[in-house]
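Just below sit the structures, each encoded as structure tokens.
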Structure P
Amino acid sequence: MVLENQIDKNNLPKHIGIIMDGNGRWAQKRLKPRLFGHKAGMESLRKIIRTSSDLGINILTVYAFSTENWKRPKAEVDGLMKLLVDYFNKEIHELNKNKVKIKILGQVELLPHNVKKTVVDAMNLTNDNLGLQLNIAINYGGRDEIIMGIKQLYKDLINETTHIDTIDETLFSQYLYTKGMKDPDLIIRTSGELRTSNFLTWQSAYSELWFTDVLWPDFTHEEYYQAIWDYQKRKRKYGGLKI
């Protein structure tokens, strides 16, 4: 077990992404409905946000609801949307008090009206905060994000506000939801699955990946410390040679 005092505070990942997977299986193991697991997962999220803030992580991006999740049974989708609203209603004042800045990554305009209003209000309330930046990916897909960026870039080319010779990785990054943010240094996935599932597809090109069999509702700050500690032992070369 890794303790907080074992972590090098001078070598923290500045941006951590988390694929919060395993809520449904956690509930099924307890003979409970899947939404029971999603509720438990919200509690884990609350703890990890607080731990991230206490450690001094700059950006935390969590995968809450993908563009593919609409394919799930309507009752589960409706329940997840209600949980999102309940989460913000319950936690927003505490998050704001702790100077957390909230940003939603994804197609907010396509969310149900009450969910859209809730998340927009949360972003507006916390917009000037200077603490942890909490990105919540809702109705988000990495490929979808890239396609939307290409479309907007094309419009700018047509309108001659951008010239084709200026296009490079830095410029294109400005057309993504994460405009102006550092790419994730570390991406964590729970539940034993070994894939990134359309999460931060562009941004994760050189992210360090860390997988655990632990289901998201059981993911503790000790697990979080372990992921960060393992990250700190790695040598990041970005395709080059590290001397």
Structure Q
Amino acid sequence: MQMQKGKLYGVGVGPGAPDLLTLRALKVLQSVDVLAIPRPNPWSKSLAWRIAEPNLEDRGDQEKLFLTFPMTKDPDVLVPAWQTAFDEIGERLDQGKNVAFLTQGDCMVYSTFIYLYDHARENWPEVTIEVVPAVSSISAVPSAIGTPLVDGQERVAVLPATYGTEDLKKVLQDFDSVVLMKVGSVMDKVINVLEDEQLLEKAVYVERATSNQERIVRDLRSLKNDKCVYFSMVVVNKKERAGILQGRVH
């Protein structure tokens, strides 16, 4: 008889604070045979694991499978690394083991799990997949800075700043709130565009939101030439349509 395949879970562990892990995520992480834990290289501790670990009791029969997903845009580096990781996960699923793939933030928002999800549906059609949603940084950061992201008829845009700022000026003109994710490497360019659009005073920088290393900067000029971290975000709130449902804006 052919062995029944294990189940694959995608588990979002939230933006940074261990106590923002959901009850459903905790239940899954406690129950599976294998925790698949992504990291950028073999020498760095996984941020997703740093969030989840304080919530879990060490189980001798639960495997912790650390997998390397390089932080690069080069397909020649990424694709072979992904394939190696996917093969490791597939091997466990073939053995009938349930596997939970941890991801920082939410599984379906700029997450490595998306590529595993696509691979699994194409190559392992007999494997059941369940995605456990999480608190994402897109919702955590507005709470951290105390500013609603959208209200009434405001429109929001979310952009990965690591892929360039060429269209940022038009987006800022077209949307009421703009979330720029992973701004670390392009911070100076972001500041220049915000200055040109006279929106620098309406922007807030946040890194490592909700964690014990959270940093909030409201004067973005002070970040020029600063080495900002990868997990950082700039939120721009124009607030020109806020309050429309209360009649404050027509």
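I have 57, 52, 35 for Cα extents along the principal axes in Å, calculated from one of the structures P, Q. Which structure is it?
Answer by label: P.
Figure out for me which of the structures P, Q the number -13500 belongs to, where helix-only ellipticity at 222 nm (-39500 (n - 2.57) for each DSSP H run of 4 or more, over all residues; to 500) was derived from the coordinates.
Label of the originating structure: P.
Work out the source of 0.95 here, i.e. which of P, Q gives that when FRET efficiency 1/(1 + (r/R0)^6) of positions 149 and 229 (r between Cβ atoms, R0 = 35 Å, to 0.05) is computed.
Of the structures listed, the value fits Q.
When relative contact order in percent (Cα under 8 Å, 6 or more apart) is computed for each of P, Q, which one produces 21?
Source structure: Q.
All of the numbers you see were taken from the coordinates with simple rules; none came from a lab. This is a predicted model, so every value here is computed, not measured. Cβ atoms are built from the backbone, for glycine too; each structure is taken alone.
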